[in-house]
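Heads up, there are several structures right after this.
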Structure P
């Protein structure tokens, strides 16, 4: 296809070439901003611009209807774990700044807009810890991982994108707050498993408030939290079992303490798999919490992972409580799902994680570690040794970066769908090989993210009630559009 007003921007990063957004001004009338990634990476997040007057023979039409509106979008991003921050801080300052600007800058980069961090340690931390390992909240303090790695990285990100949203999730409570079960109520001095002792519900809620305030005192605003990462997983290297009855009761203390402290931090329930780890008594976990009027009043919605079950669960939960939001907060790639096979992962992850969650009412989408090293770490015993990051950095020089499928999925969405956008209806005359989601941004611009699973190129017309243009999509590709 002959493209008009085409501008290609190439940036050499490390030993590979990566094309990304540079100093893109507000789109002028008639311009369309396009990002293209092909399965073979011959087009690698390639940014071009065309004029909306471009016309050609078309095989199908995709029409956007801003009159039919769905959820408001919060943002897209990845987890900035202790391991991620350790790797970033091993980079030369100029290399780190270049990568962070590429990733988070809403004008000069892809504009990732939502990140997840752990409250205390996660399974991708440098050690096991909470912010109060000695009994009594008087001993609360941020630890070395936050002070030396997480906060310095977050401050650099915030300097690039001051509007970034941050969600915090704990992997475990302090061990002195744990019991073995809710019958025997025996002390449980272990990082792994255990239950939160009900006598500490108020103290643990105050722990959350102290953590939120400590980060805010360091210039980092916490937008949202979940009460527990993977509450049905007893086996993680740092973990705490919290069934829905326990979370329902704890949320009442947590919400009350956040409200009393004058904080606006949102609470999202659950934060685990679509299939509730196949536990019969835990099915519909967030709906049980919503059924309690007081607990429900403190909860903005529910968060999900996709390590078990199907994303249809999102539709079911939304249908039951359309007044509550949905977030997708974690998924990973690794050796088990051919995480370095870009040709496979780009399309499965865009269909399942990117478009699949958004089209099933999720207002925010986050993947797991933003950056791991070429040895899949740093990791701890008991944690995941087979995970890849959204990007991997070479330990030989802490400069060469491999961008994996999750980086592309998030970047294709974040580059054109801005925080506050609303998902809108789309209608396609194409076949099942075309999967898409349409949006209207707060500035009125339109956005479309499109997956072409077909092995042939497809010439399509994209139209809304104000304008239309044509574009030939390469075979086996992901294409994102934004236009006035």
Structure Q
């Protein structure tokens, strides 16, 4: 049992029942060979665990906003569910902001972070009263002009890079010496520039940092938060009053992809932070968090039909409908992003039998399109199903249109006494007409009208 009651065993049982029900209810089959499934019960439990973990370590009455990193699962029904569970939204583009607004997330529960905000994005955020963290001096100059021209209710701050180092995955390490994010605190003159920025701008009231994501150990995450807290304390001392009243500690809690267990937990992280940075939780600072993957990953499953079972070089190969289009990181960088695969039979029941070393391949036309290579599983046969686990974040919501493969439908599920499992549509499967439209179908003859002068 995970802390606060979210058990890996319970998730696995719900998942197995959902796969079977998806086949029985026609969501999975020969004509719909791939779906994404979201465990609504698990999502609610994770949101409750997050809130409880920080409530345990913060002083009573401390304002805390947990803002879900929309990039992890940019689906409007997911954002609406999280909003219902007391979770706001951290957005990093006009598209993500539009999704959050469509889900009903209020400006007061929204934070805008992006390294490339346009003047129009900043103007909209400030008009709505959305919190903004300036990424660099040039962006702060833009905000200066907007603040002078119109009154805004937006909480404003600066994002800093504490430069505490990277984890095991470079692409998800955001506090390295040369990270593209934030003001690099250890660069010559940078720390004093940040302090002066606050001294010159009484309306700057927040400080933000984000150390990284998957592959970052808790100790390094805590170090990044400690560096940010120390800077806030220094700025407030220099100013002589508590101008910075809120610290945004980012998110990035890593996910265990090796089993159904949740590790580390939010409670473990919160306690590690309290031990490393006790002053952060004494009530003098409001808190903002921006967790993404850790809220959703364990509650998503991609299930794909085995279209053909074959062999090559003496190894069994199951050719499925899930590959690079839904698991791009896993296919291209399998060492950093391995996924567990579970075998189900043609009726959606967990498959038993002796394990056989086999490849689980996707449908794309290149040799490296493999969900798993040399994996020991019960032998997958034609008409069986292969499920990629822990894919609720950064998988079925981030489609890669290789071979113009369609985006799969996504369905949320809960246990139901009457039907066993009840499903709700989160996103409809993409149609072929939509693929054509997105590929310029309305402009089919556009290029034929262009001719080089004198060529005709």
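Quick note: the coordinates plus some simple rules give every number you see, no bench work behind them. As the structure is a computational prediction, the values presented were derived from the model and not from experiment. Cβ atoms are built from the backbone, for glycine too; each structure is taken alone.
Which structure, out of P, Q, was volume of the Cα convex hull per residue in Å³ derived from, given a value of 137? Derived from the structure labelled P.
Between P, Q, which one scores greatest on distance in nm of label points 7 Å out along Cα→Cβ at positions 77 and 317?
Values: P: 2.0; Q: 3.6.
When distance in nm of label points 7 Å out along Cα→Cβ at positions 77 and 317 is calculated for P, Q, structure Q comes out on top.
State the single structure among P, Q that was used to calculate distance in nm of label points 7 Å out along Cα→Cβ at positions 157 and 405, giving 2.3. This figure was derived from P.
On distance in nm of label points 7 Å out along Cα→Cβ at positions 29 and 373, which of the structures labelled P, Q is highest? Walk me through the numbers before you get to the answer.
Working: P: 5.5; Q: 3.6.
If we compare distance in nm of label points 7 Å out along Cα→Cβ at positions 29 and 373 over P, Q, the biggest value is for P.
Which of the displayed structures (P, Q) returns the greatest value of relative contact order in percent (Cα under 8 Å, 6 or more apart) on calculation?
On the way: P: 22; Q: 18.
Between P, Q, the highest calculated value is found for P.
Consider the structures P, Q: one of them gives -9000 for helix-only ellipticity at 222 nm (-39500 (n - 2.57) for each DSSP H run of 4 or more, over all residues; to 500) as calculated from the coordinates. Say which. Label of the originating structure: Q.
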